[in-house]
Structure 1
Amino acid sequence: MIDFEPLILTFRLALITTIILLIISFPIAYWLAYSRFKAKAIVETIVSMPLVLPPSVLGFYLLVAFSPSSWLGQFLETNFDLRLVFSFTGLIVASVIYSLPFMVHPIQAGFASLEPELKYASYSLGKSRLTTLLRVLLPNMKSSLLTGIVLTFAHTIGEFGVVLMIGGNIPGETKVASMAIYDQVEMMHYDQANIYAFILFAITFVILLVVYLINQRYFISKAI
């Protein structure tokens, strides 16, 4: 019988990661879209690194950084009683870093696609930057927001290398669905592995299909 705990843990991780990234990605994406800072390319490169960096590399450096033997790991454990290595909290931190570009880039593209007149017209009416962001800019980039949310959620579901390095394979704590598939394959339980794999495949397919259909309807409605 299949153990649903890794699936529940996976979706819990994906949901928490998506919410955190939705909050912290707005200022980053806004700054990247409108800033004229000369060294902006360096920041964009750092944000985009998880797209091309092997997950095991990122996971290894996070493991080293958060290890109890490192100064950062000792600082977190001594002052906040927080150990990130081989814990669900550590998985959240790693997932936020690993999935950062999947939320930032769509939102940045959404900001960049907006007509500058929208922002300036709002300012001329005496609206603050926060009001302009919440009531003028965001309602006009719903498609970008939806894309960022879905890509981040789906990407987090499929994490393996980062999870393996920073979280290990602790049942009920860090054993997510990707690790469960790996375990079942190692034990040559292909039927069980297939169930986990098919569930993840089906869910991510449906999620992406819904996004494309919504975006298609959105662009058609704007063109009419």
Structure 2
Amino acid sequence: MSRRKLKHFAELKTFGNTFETPEEKAKISWQNYFGNKNPIVLELACGRGYYTIALAQKFPDKNFVGVDVKGHRVWAGAKKAFDAKMKNVAFIRHYIDELKSYFEKDEVSEIWITFPDPFPREGKAKKRLTSPKFLEIYKKVLKPDGIIHLKTDNENLFEYSKETIENFCDKKGKCDFKMEEVLYDIHSKDSVPELLQITTYYEGKFLKEGRKINYLRAICVVDKRN
């Protein structure tokens, strides 16, 4: 491991806005950490966290948590938030599979998945962040009517995600998510929705390459009384 990465990993522990083990989260509640009861929004596989930070700047009445296992990437977002003294931003350096170790049932209001690895090979479909494995995790931390947002340039992943979310149902046909909006090639619209005007580093790169960006929004409708 390079000295630069080792330095970044050490610095992460000094920022105070990054959790690296479930045990760290167990010592403090999100309400205590943020100092309010505002809605919690996650960005999964957040990379350098620039989308997390941009959303936090745009919506100061919400709390944002970026999640990524790559420490050198998380460091970039955590440092930017720390230097800017942002009080509504935090990061988790861990696997997305461990969300339940950091969030209680119904604690999360929204989940953003922005340009995730599409894992194009069928044999790795379980690793896609919109696979049934992950949807099962999301529904346990999302509030009733909690939202999943997906932005991607990968058409195959987009269609897979749309179909998987729409058909995430039990044997009786009771589904846990309802598709609210599906937008193809969002930047071709006369007016890009305000919520989608924020662009990530990769999104800007993809647009220059002429790729189309698609978006969907699904609502969690699982019966939380059970």
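Just so it is clear, none of the values below were taken in a lab; they were calculated from the coordinates. Predicted model only: the values in this text are computed from it and were never measured. Cβ atoms are built from the backbone, for glycine too; each structure is taken alone.
Hey, distance in nm of label points 7 Å out along Cα→Cβ at positions 30 and 206 derived from one of 1, 2 reads 3.5; which structure? Derived from 1, not from the others.
In this comparison of 1, 2, the computed figure 0.4 for distance in nm of label points 7 Å out along Cα→Cβ at positions 166 and 182 is attributed to 2. If helix-only ellipticity at 222 nm (-39500 (n - 2.57) for each DSSP H run of 4 or more, over all residues; to 500) comes out at -10000 when worked out from the coordinates, which of 1, 2 was used? Corresponding structure: 2.
Determine which structure produced the value 12.1 for mean count of other Cβ atoms within 10 Å over residues 22-29, calculated from the coordinates; the candidates are 1, 2. Derived from the structure labelled 2.
Largest in relative contact order in percent (Cα under 8 Å, 6 or more apart) among the labelled structures 1, 2 is structure 1.
Taking mean count of other Cβ atoms within 10 Å over residues 158-165 as the criterion, the top structure among 1, 2 is 1, with the largest value.
Taking mean count of other Cβ atoms within 10 Å over residues 78-85 as the criterion, the highest value among 1, 2 goes to 2. A value of 27, 22, 17 was derived for semi-axes √(5λ) of the Cα gyration tensor in Å; which structure in 1, 2 was it taken from? Traced to structure 2. To test your reading of the models, identify which of 1, 2 gives 1.9 for distance in nm of label points 7 Å out along Cα→Cβ at positions 118 and 150 when calculated. Considering all the candidates, the number was obtained from 1.
Computing distance in nm of label points 7 Å out along Cα→Cβ at positions 142 and 214 across structures 1, 2 gives 1.8 for structure 2.
Each of 1, 2 could give mean count of other Cβ atoms within 10 Å over residues 38-45, but the derived value 21.5 comes from 2.
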